[in-house]
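Down below are the structures I want you to see.
Derivation of every value follows stated rules applied to the coordinates shown; laboratory data play no part. Nothing here was measured: the structure is a model prediction, and the numbers come from that model. Cβ atoms are built from the backbone, for glycine too; each structure is taken alone.
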Structure 1
Amino acid sequence: MDFDLGNDVAALRERLRGLIADEIAPDYLGAFTANPDDLEVAQRFCRLLAAQGLLCMAWPEEFGGRGASAWEQTAVREEMWAHHEPRGAQYMGVNWVGPTIMRHGTEAQQALHLPPIANGEVIWCQGFSEPDAGSDLASIQTVARRDDDGDGWRITGQKIWTSYATMAQWCFLLARTSKEAKKHQGLTIFLVPMDDPAIEVRPIATMLGPHHLNEVFIDDLHVTDANVLGQVGDGWSVVREVLSFERVGIARYARCERLLQGAPAALGDRWDDVSDDLRGRWARMLVHCRRARLLAYSVVAEQEAGRVAPANAATYRIAATRLDQESAEVLMDLAALAPHGDEADRFVRAVEDHHRYSVSATISSGSIEMQRILLSRVLLAAS
């Protein structure tokens, strides 16, 4: 398989790597730490990317993009994730919130929301999962009822696992607008401001650090029809589209490959002490990185053609999840052999960070079990 995407994409990669080298410290491990300076680094870098037309390259020009190819945007995605995502949480707005508003939003919603995303000025969170509706997302109980006078909605409920809720300005919120409709019907998407006093965010402490997991309580939140994305009751079709884009939008294989490729240099002379078994596992993970990349590229090709098959996105997600966890085990074994020194210490910290994230990989963006069920149903239907 030839992964060469052409001279233009190669030049773009070099440009992005130069910007990262100039603007991001070598020991940077992302924006989601207890140090607010790390978030500010990400926000500043996003504004820089936006100013140079690199944040939303593949967006149409009318919405603040450059009309670049999906492959150029893929190169941006890969370079960002390989270097611990110096865009912070912006990938959510760039990869799927913005494009979804382009397809389903009104002109007023597009004018309100797309410029701040394109300029790297706003963070979005996703109000999907609930305490009793995670993998079975269509079972959500957060309810949106019509006002008595019919000029808006009142939303009440609870969300959980809501990443970035403590830093987000807007939420892409799924609520039930009809209890009489079937489970997958009667669902509606609302675009809601997180600074409304009817919304309370409670962080959930985990080994991932702050910002990743939160509870969100919504108590009689008033919104209008201007906050409804798409058609009332048609939210599930939007959710399916969103999840397909989200699951391929995180190029974690790029980070896995960069860490694996960096192991020999980080270990230095101690690389010669690596056992044949561990060296074989290391080589196998590099092969698995290429497999995950190939599956991601197949979905990107579908996106470029204007379609996304959920089963193909699920296949990629399964491969990427397994890669995350299996590579983390290999990298931890290699890190245990690393000597002391600046480069080796940075490698060890990056590997430990990767390992912590890999633990949650089987449930984030839809559990791996649900991805397998989705894929199995498609294969059985086609047999």
Structure 2
Amino acid sequence: VRELPYGPAAQRRENRPDRWQHPTTAKTRIYSCIFRGVHRWETDGIIDRSFWRACGDAGFLCPTVPEALGGLGLDFLYNAIIDEEIGYTAGTLSGTSLQSDIVVDYIVEYGTDEQKAAYLPGMISGDIITAIAMTEPGAGSDLQGIRTTARRDGDEYVINGGKTYITNGQNADLVIVVAKTDPALGAKGTSLILVEATRGGFTKGRNLDKIGQHSGDTSELFFQDVRVPVTNLLGVENRGFIYLMSQLAQERLSLAISAQAAAQRAFDEAVSFTKDRKAFGKTVFDFQNTRFTLADLQSRLQVGWAHIDWALLRHIEGRLTAEEASAAKLWHTETQWLIVDAALQLHGGAGYMNEYVIARLWRDARVQRIYGGTSEIMKEIVGRSL
């Protein structure tokens, strides 16, 4: 845990339960899994399910689920610890954070007792991997453009449509599908429906070939007359748009946290490399340009960590607004790109080689300014509030 003397970081140190007080056990096991697995995951284009189960065994999945439902009953500060540690160790390894920071809250907040009992234990243990299917080839941030439909037929919904760019798409056992249950109402006719991967007519397309985040499975999903019982409806019909909007602040804060942690790792890699690399009879670090560049990056990181703690505290208190969360996502992902790109430059030719960590951090950073709402959409949200 970050050793900051103030704010939520200090609270995390003081209030964490016993299982968090022994970094040589749970945390070290996760680090070991990442270090051993990341090269294979990058090559295979998917993260082993064994890693998910290891995270579950260590209590790293869905820690905010109430104890009465089988969880640890913690608050989002503990999600932040996990996001920071994994973000620093592996970069933007988004699959587990999607499950813990985004998907699980939809089920806890809007699910029935039967849905919670069916899915939450497996999500906590890592035996059930989840995804949320919102984006389509013709619809991203604008939910009015969604064309996937869920037509009521007696006691079932019949789902037709296609989704793309879905994180955890290949691994997913359960998908929250965003679909139109009343197309005439536009975005207000949207519902969230739980679809198990075993349903007839549900198929997973190709594992998409991305610029970065090669270890994460990102997929197309297709629904052709997929029938699910109406009991798979999450919450109330035609309330999906409201549910999605209510969860966006936490999603964007989660992305800001991972961006900050990955930026810190890139900076630390640059400091280490420049202190070791020799040029013209001295280390690269000894050149004034290098120290000035690193000083600038360090200043940005200092501001960034303080802002993360401020945003976390507001979120825990229920005061973080959609505009503030959007601004956090905007600033931290843009700053991540600036820092990672500068850190790669300080590596020189080595930075362009995939054998160096900085190359992967650079590749993986690019999408941070796109998913979860592009930087342009974040500016639009903040701008409308002025």
Structure 3
Amino acid sequence: MTDPTQDLHCLQDPSQAYAAVQAAGPVRPVPAGSGGRPGYLVTGYAEAREALGDARLSKDTAAYFSGKGSRRRLHPAVAHTMLASDPPQHTRLRKLVTKAFTTGAVAELRPYIARVTNELLDQRRAGEPFDFVAGLAVPLPVIVICELLGVPEADRSDVQRWSAELFAAGKPDVIDTASHAMADYMTGLIAAKRRDPGSSLLDRLISARDGGDRLSEEELVALAVLLLVAGHETTASALGNAVLALLKHPAALNRLRAYPDEIPAALDELLRFDSSMSTATFRFTTEAITLGGTAIPTGVPVLVALGAANRDPARFPASDQLDLDRDAAAHLAFGHGIHRCVGAPLAKAEMEIAIRSLLARFPGIRLAQPPGELRWRRTRLIRGLESLPVLT
């Protein structure tokens, strides 16, 4: 189905587009897109939160598309990840990876994240514009998640390229090809780690499966692909969006520069203000439901617009203003319910350390071009900048 929150105007300035779709009601039917199916769009905050926690909205894409004659050739490891499953399968898979992203586990990673951040910032050339996206926002989470999973440094550029291609809007063949490249690579990496075990998160998942934890080979590859892709795509976009928001709001920028210990608390408002996940992943009704006063029949897709919900003035007054004093902890940028992003603690740690280092090292940082000239990636689900040139 079509997503009006993903048109070009919305990518450049989402506030008016979000207001327009919300004016039509917090839940409304939307027509089918090219080759798609009609469904329902949720833009209200209360309704989005309810939908994300409603067990009658299934994420089992295999069940939904079975027998519908899809021409797509996504690799099963990409099509059938933990994100595309329901309990009890989802519960079992999530339990295996949650402990790797606890607050304590992430705290142990902070020195490594700080070191990588400063090494990347050291590569900037004095006197020249620095592309914050290409120079830090993208490589930082890529390096961290690849290190966690034990992906060799020589392979990381390929992994990054395939991951970006998986989110290419309107290019199903590119997406499908990338899905096979990524899955084939992870299959080979798992085989290599079985021959020569290490101590990475991927090694631990392999041990859990081989130790009789009921992880099938397909589930193991799917988990590896999901962690690799989800572990950096959304964080990279969120980091770029957050720094742009600060550069466009000098008072907020100056405040965090003067009081860097406020950065962790400010992250919730920055994530709310410009969510990197514009829409949640696929859901469909397993029975008829009523959401926001709208009756939704069984067996239809429901698209939850996280970016729009985070700008709902009914939940966040003056929602189009960046307010670092706002209590935005209940934002939906990481989702909600049993599918809330398992890597949220790691993402917030990477964002905090990157912003802290950036403001400390470059107190005069400013945009190198007008905000209206910045270009946004044309992707499915994710809202992020193609580049963010800054002067330091």
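Among the shown structures 1, 2, 3, from which was the value 1.32 of Cα Rg over 2.2 N^0.38 Å, for residues 170-257 alone calculated?
1
Can you rank 1, 2, 3 by distance in nm of label points 7 Å out along Cα→Cβ at positions 194 and 282 and just name the one with the largest value?
Biggest value here belongs to 2.
Out of 1, 2, 3, choose the structure whose coordinates give FRET efficiency 1/(1 + (r/R0)^6) of positions 42 and 202 (r between Cβ atoms, R0 = 25 Å, to 0.05) equal to 0.60 when calculated.
Comparing all candidates, it corresponds to 1.
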